[in-house]
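Visitor: Right after this note come the structures.
Laboratory data are not the source of any read-out in this text; all were calculated from the coordinates shown. The model shown is predicted, which means the values in this text are computed figures rather than measured ones. Cβ atoms are built from the backbone, for glycine too; each structure is taken alone.
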Structure 1
Amino acid sequence: MLKEHGIDFVVPVTFDRDLAQLSSERFLDKLCNQLRMKSLIVGPDFAMGHKRDGTLETIPLLGEKLGFTFKSVDLLKDRDDPVKSTVIRNLIAEGSVESVSQMLGRNFSATGTVVEGLKRGRTLGFPTANLEIPNGYAAPGDGIYATWAYLESGRYMAATSIGTRPTFTEGGRTIEAYLLDFSDDIYGQTLRLEFVKRLREEEKFDGVDALLAQINKDVQQTRDLLTTDSV
């Protein structure tokens, strides 16, 4: 995605105690000397350096001294809401994946490894792929979602459940995807789920029959929605 927008490479910087103690001038000096920085572009509420000593007023002066240009740009807005990482993370946690897609310009996705679960879905006639994502990675809030599932073998429609399976009170939050028209063994494979729409909240049903009736509705709604989405 970065390459598509003309970015050649990214240099990750680990924020540690030593880095936190650097003044804005010392940090910018490192960027100029080690990365040959020629221009710095920031947002309207930007500050940097120890105790945020580098501001929109002081950084241009440092640019003149160190030899780089400086520009502050306005925040991109979606309607009246600023497009910021904090806002997007909050929307993901709420399960508002359609709003997230609007802000990102693409569907939000989560990638992980397919691991063994309790096989509850298999006994109900809806075998699911249990997705294990790395700790600290964002995942949508509890609910049922229409998703696209990506494997090495291709792209598949999937009805995905995130939550604690309250009907069975088995505890433990899981991400389980039922891939439509698919029956291969994919344990250990990398799976990417692309979230298109939140269908409903997670619910506790009175029994298995009521749960199965709702799962069938979820699967059909997913098929109808993604058939339209793929056109």
Structure 2
Amino acid sequence: MSDKESIESLEEHSLTDLIQREIEGMLVRGELVAGSRINEKRLAENLKVSRAPVREVTRALEQIGLVEIIRNRGVFVRNVNLKDVVAIFDIRMALARLAATEAARRMTAVSAKALGGLLERMDAASSAEEYLPLNLEFHRQIFLLSDNPRLAQLEISLSKELRLYRLRGLRSGNSMNTSKEEHREILAALIDHNPELAGRLFEQHILAGRDRFLSTVDRQEPPPPKRRGRPRKNPA
């Protein structure tokens, strides 16, 4: 069932969620490109909904950094260049290593059960659009486990700017299954209370996410040099 058909049925998802998924899909498919104006009236007509929920969704998309609203001009797809995207991924790599290192020291049975439940839901996800929110929540829980509110807030802020690019990467090839396996390895290290391994695996997971995105980009110039994570070691 397509998103448009789902919007008409409204059986499983809220109206705003479905509209947001449709707009994000248009961005990923290239139907809306960076710098282009989103015509809220036309979009509402195409989706057979009123303008109010479309307006609500564009405000939400502004909050997560996908669009910008310019007064008296309208809503425009935000233009984020490749260099900025790579820089954000690289910052997140460092944050992820620190977060998982601390989380492994504070891991509890309750936290392990919660993260395991998220993994089960990710395994059941049939699309990147369904998988990504669960993926984001898995990451958020690890940052919260670090017991460092500033660190968690930095991750939340940076992740908002990468939502579209992470979605694009997850749609590529076998990326979603690879991501699931990486999450399992991270959780195992957390449960084992192995800070060094958990930190390294989470850092490498962010690096892999960056590379998954870069593999989808049609560049006219060589990509920025890839930073390699530290060599993986088998835990003692």
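Visitor: Of the structures labelled 1, 2, which one yields 4.0 when distance in nm of label points 7 Å out along Cα→Cβ at positions 81 and 105 is computed from its coordinates?
Guide: On the way: 1: 1.8; 2: 4.0.
Traced to structure 2.
Visitor: Let me ask something additional. Given that helix-only ellipticity at 222 nm (-39500 (n - 2.57) for each DSSP H run of 4 or more, over all residues; to 500), derived from a single structure, equals -8500, which label among 1, 2 identifies that structure?
Guide: Numbers: 1: -8500; 2: -22500.
Going label by label, the one that fits is 1.
Visitor: Still on this structure, please answer the following. Which of the displayed structures (1, 2) returns the greatest value of distance in nm of label points 7 Å out along Cα→Cβ at positions 121 and 137 on calculation?
Guide: With respect to distance in nm of label points 7 Å out along Cα→Cβ at positions 121 and 137, the highest-scoring structure among 1, 2 is 1.
Visitor: If you rank structures 1, 2 by Cα Rg over 2.2 N^0.38 Å, which sits at the top with the largest value? Before the final figure, lay out the partial values.
Guide: On the way: 1: 1.32; 2: 1.07.
Checked 1, 2; max of Cα Rg over 2.2 N^0.38 Å sits with 1.
Visitor: Suppose semi-axes √(5λ) of the Cα gyration tensor in Å, for residues 73-208 alone works out to 25, 18, 13; of 1, 2, which structure was it derived from?
Guide: Derived from 2, not from the others.
Visitor: Let me ask something else about it. Distance in nm of label points 7 Å out along Cα→Cβ at positions 25 and 57 was computed and gave 1.0; which structure, 1, 2, did it come from? Show your work: numbers first, answer last.
Guide: Numbers: 1: 1.7; 2: 1.0.
Checking each candidate, the match is 2.
Visitor: Here's another thing I want to ask about it. When relative contact order in percent (Cα under 8 Å, 6 or more apart) is calculated for each of the structures 1, 2, which structure yields the highest value?
Guide: Working: 1: 16; 2: 22.
Going through 1, 2 one by one, relative contact order in percent (Cα under 8 Å, 6 or more apart) is largest in 2.
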